[in-house]
Structure P
């Protein structure tokens, strides 16, 4: 989508993506090697009653869905950060995660006419319609100068 297509209140959706156990393990071993993400046997007796995905994998999947649903082929060039990031429920192998992103604000920078700014809220749900992730993000877009 192009920057001028984003409208306040618009809800952008991405269909479910199934979380794969091997992907969970590979990601955790590389980037978040805590035992409840990497040790199948030990995780069975842990607080979560089994292996759970790293929250950072969940964020990565959300990012991929946001790119596929909205940012691919846009003028987006980065982000100054997040206002909110909450992992609400654990994600497990076999979960089917879907994204619903709501555009909260869209504006041109007051100091740079070549900069578009969008704030949007990402909600990721599992196959039981339980929200597992809540993110408020800002995306920056390179615009043509007037």
Structure Q
């Protein structure tokens, strides 16, 4: 029988975490409703203090139903560059919807620049309302394999 291989990990410094969150386009947002979990890949924007997510609402969004019932959300961004070489960042915190009066800095051009195109499935574009959420970060942890 082969021996199990191990690799040491260490914490990422604040600059590394900041750089990865600004450079990576997407991660996995984990939401919950009671005892039911829901994780979904999403585009994000990081401003150095909070993470922002743009969702499309067609009145049938499971993601939005979970977002509204989640007490504490988590968001994971990670990368595997080679066997044994990897990194990950986990953010936890409160998810809140941006009210319209706080969205003056988020016109269509800014949303496109920060998040890229929105994915539309079987709904028509005219039926999709854009909703913006902020993850107010309570904890932020970055880990990477040692070299």
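With mean count of other Cβ atoms within 10 Å over residues 56-63 as the yardstick, tell me which of P, Q scores highest.
Once mean count of other Cβ atoms within 10 Å over residues 56-63 is worked out for each structure, P has the highest.
A value of 111 was computed for volume of the Cα convex hull per residue in Å³; which of P, Q is the source structure?
That value comes from structure P.
For structures P, Q, calculate relative contact order in percent (Cα under 8 Å, 6 or more apart) and state which one comes out highest.
Largest value of relative contact order in percent (Cα under 8 Å, 6 or more apart): Q.
Each reported figure results from applying straightforward, stated rules to the coordinates on display, with no laboratory input. The shown structure was predicted, so the numbers you read here are calculated from the model rather than taken from an experiment. Cβ atoms are built from the backbone, for glycine too; each structure is taken alone.
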